[in-house]
Structure 1
Amino acid sequence: MNTIINPIDPVFRPPSEANSLILQVTNGCSWNKCTYCEMYTDPHKKFATKKVDQILKAIKKLAHLYPEVRRIFLADGDAMVLSTRRLLEILSAITDNFPEVSRVSTYCLPSNVKNKSVSELSELNSAGLKLVYIGAESGDDEVLHRVQKGETFATTVSAINKISEANIKSSVMLLNGLGGNLYSEQHALNSAKLANETQPNYLATLVVSFPKGKTRFLQHFPPEFRLLDQQSLFCEMEMFLSHCELKNSIFRSDHASNYLVLKGVLGKDKEKLINQLRTAQSQPENVQLREEWQRGL
């Protein structure tokens with residue numbers, strides 16, 4: 001569906017929100033300094049919140065056009081930056097106008113929830129916010145610093161656990177290869193540690209990609225830094241999964257940026273997924289891998 005009233009393009013959403021109605025409540029990303037991210041770099045995507053009356057009018061219009069909607073995604077990069085009061089106003093309008101909606105979701109920076117209490121987050125959950133997508137990217141503080149994420153292992157863990165305590169489901173995203181050749185091991189191990197300490201409902205990995213070029217990203221790393229090739233990405237992913245001790249997290253590594261599609265539940269499918277990676281490393285001819293032209297964001 002992905003219908004928006006008066007969008008400020010481009011508008012992005014997670015792959016799993018392909019059939020959701022997209023409601024743009026902010027433009028761009030309030031942080032927008034991550035060197036690996038090119039989603040909101042255009043001048044017209046400078047961060048701004050949309051006026052509440054504009055949002056409420058859009059909700060009524062969309063409800064008239066699509067009364068059967070069951071899922072709504074709040075865009076852009078981090079709608080959770082809005083105050084609890086404003087979010088509750090938006091969620092209330094959604095409930096009033098879309099009686100069939102069962103889930104509202106949004107992207108969320110860990111810093112977005114720093115000043116929101118568990119009680120406030122619980123209110124948002126009761127009002128309809130059921131899932132947040134958190135781009136953790138890495139559990140390693142050095143990698144996070146070099147890519148200018150503006151977060152640390154501690155701030156990310158704190159945010160995810162606070163969200164879970166409020167009974168909002170979390171979908172955590174990590175970037176395979178973000179640490180390159182120099183920091184691959186610590187990136188993998190500390191990302192597994194982050195997953196273990198948060199036990200997210202959903203866990204996804206993407207491969208770091210640069211359709212507009214690597215210059216902005218590479219300038220924050222030493223000269224000897226290199227991005228990982230396909231086999232090194234598989235090796236890093238095997239290390240990550242080997243150190244994951246998850247109880248019941250739905251795992252997906254099926255985004256178009258990945259060479260190898262991996263799907264399962266961690267931990268019951270852990271060994272199966274690791275064996276797929278080992279086969280991809282030792283017998284790549286026996287697994288289905290994406291060609292370069294098939295990959296993208």
Structure 2
Amino acid sequence: MVGANLARNGASVTLVVRRESIEHYPKQLHLESSFGNVDVPVATAVAVPPVDVLWLTTKATELDSALAALHNPEDAGAIVPLLNGVDHIAALRSRYGAERVIPATIAVESEKIAPGHVVHRSRFARLSVAASGEKLLRPTLDSLQKIGFDCRFVADDPTLMWGKLVMLGPLALTTTAGDRDIGGVQSDAVWKARLEECVRESCAVASAEGAKLDVETIVATVFKMPGEMRSSMQKDVEQGKLPELDAIAGPILRGGQQHGIEVPTTKLLVTGVEQRMAQVAAGKRTA
């Protein structure tokens with residue numbers, strides 16, 4: 001989705017894909033989006049070529065294997081990770097240098113239907129970038145804003161990274177553990193209470209980590225999310241894929257322990273996700 005929208009605005013885009021996929025990978029991206037459908041030509045490669053910006057758009061579970069394609073770190077002028085969670089920022093900075101890594105988050109529901117075919121399902125796409133990247137990325141974000149993205153620069157990294165996680169974490173955990181879409185969580189008194197409790201626990205940890213958040217605004221926001229939306233964690237578990245459970249819930253659990261903050265609902269939901277994973281695995285074995 002990111003590559004297609006950058007290309008539609010005239011950027012030179014190269015997709016870095018797995019070696020076993022490149023021979024048959026389409027030479028153009030087809031994006032179905034609420035911002036308009038588009039077909040755009042892109043280059044493909046198995047290694048990162050010299051670029052101004054390397055956008056990391058992998059699952060957190062696939063980051064290490066994906067970074068093997070960056071043979072020469074100097075080829076990437078800047079690295080912008082759009083992964084879920086918060087722990088990857090410190091890991092990338094220790095590996096490539098603090099100045100090169102520009103923290104960022106994206107809030108969107110999109111899904112790869114087939115190689116080169118992506119569907120943007122949500123009516124929104126919110127891209128938030130650390131203020132340290134404003135000089136380099138302002139033209140890019142301005143162009144994405146014109147398409148329909150909601151773009152902003154955030155002054156401090158804890159607020160940027162935790163600002164997404166305190167909503168993503170509770171939504172991903174409740175939809176997956178409860179095996180229901182967001183509307184199903186919002187309309188059920190028990191699950192709605194768990195969602196709110198998880199948000200409040202996450203915000204308590206985030207505040208201890210230095211994030212500046214309005215808890216009541218965040219609670220109100222998650223209750224207004226489109227009911228038909230489903231989390232990527234939920235989809236991964238349904239498909240028998242390894243979910244980003246540690247990347248999404250891990251910082252809340254570990255932060256709670258570090259700061260002496262009780263997070264019982266988050267722990268309950270993590271257990272529920274693990275049980276759901278076991279159920280899906282057992283069903284696949286039976287089938």
Structure 3
Amino acid sequence: MLPRFIPPMLCKPGQAFDSAEHLFEIKWDGTRCLCFVDDNGYRLTNRREVDHTIRYPEMASLATLPPGTILDGEMVVLKDGKPDFALLQSRDHCRTPLKIRSLARSYPATYIAFDLLYESGESLLDMPLQVRRQRLDDLFQRHPIPHVVLSRSVTGAGIEFFRQTTKQGLEGVIAKRLNSRYQPGRRTDAWIKIKKGLELFCLVIGFEPSGKDDFRNLFLAHENGGTLRPVGKVGTGFDGAIRQRLNAWLWTHVQPKPSIPCSYKGNWVEPRLVCRVSCMELTAGGEMRAPVFHELIKE
């Protein structure tokens with residue numbers, strides 16, 4: 001019998017490097033997805049154990065894999081050969097059967113498999129990654145499936161692979177130690193995510209309170225084309241000292257209205273604080289995706 005769920009192995013962040021002891025593969029911008037195949041068919045779950053099977057009817061051919069198979073991979077929606085996260089979200093948030101079928105035809109997903117955790121009911125978790133990948137490759141050679149592909153990789157030239165990958169507008173690279181075993185739910189340096197990023201210098205225009213003397217998020221604005229525009233909220237990256245310093249300033253510089261038009265709900269402050277923030281990208285709506293606070297530049 002297969003386990004009902006396996007918490008996916010996680011990555012630590014790092015910088016690009018070369019290594020003959022690692023493989024390097026594209027970090028696909030999608031939803032982490034495990035595939036379980038048994039005598040009753042197949043099942044897709046995300047990393048939080050939410051069942052996604054019904055949302056991707058185009059993946060029905062996964063049921064043709066041998067019973068006793070568990071795959072780890074990423075679900076993506078490709079546009080012009082690149083992952084489109086907004087299109088994927090439209091698929092993930094869809095609930096009605098008619099809409100699901102319509103989106104599956106208009107924006108079909110691709111499941112990019114990068115690990116084989118069980119084969120014919122046998123656990124491969126303690127086997128080296130190199131062995132698991134070879135067995136995954138062999139499995140797909142025997143059982144090609146529409147909308148399912150094997151994640152390709154290189155060994156050694158991680159820096160150049162990262163440069164070429166980000167040059168093409170992709171999110172980054174994952175480095176995986178070839179002799180590493182699969183450690184469910186653990187974040188170790190056996191797997192390292194190396195992501196491109198965007199760095200912005202932003203003006204703090206307000207904050208979302210947390211209680212009477214703390215904040216949950218800072219509201220930020222950034223100048224683009226000579227115009228100051230809201231670019232979202234940041235709520236991570238603050239240590240105890242900087243949080244204390246920010247609170248001492250924020251709560252003593254509150255003003256009744258935002259300094260620029262803004263739809264966020266919270267408290268507004270005098271536009272004097274400047275901070276450095278990184279994010280994955282700016283969305284089509286001009287907001288930061290996955291922002292992280294780094295430092296105060298001016299106060």
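On distance in nm of label points 7 Å out along Cα→Cβ at positions 230 and 262, which of the structures labelled 1, 2, 3 is highest?
2
2.2 is what came out when distance in nm of label points 7 Å out along Cα→Cβ at positions 134 and 166 was calculated for one structure; which of 1, 2, 3 is it?
Label of the source structure: 2.
Assuming -5500 is helix-only ellipticity at 222 nm (-39500 (n - 2.57) for each DSSP H run of 4 or more, over all residues; to 500) as calculated from a single structure, say which of 1, 2, 3 it is. List each step's numbers first, then the result.
Values: 1: -11000; 2: -15000; 3: -5500.
Working through the options, I get structure 3.
Here, each number is a calculation from the coordinates, and none is a lab measurement. If you're wondering where the values come from, they're calculated on a predicted model, not measured in any experiment. Cβ atoms are built from the backbone, for glycine too; each structure is taken alone.
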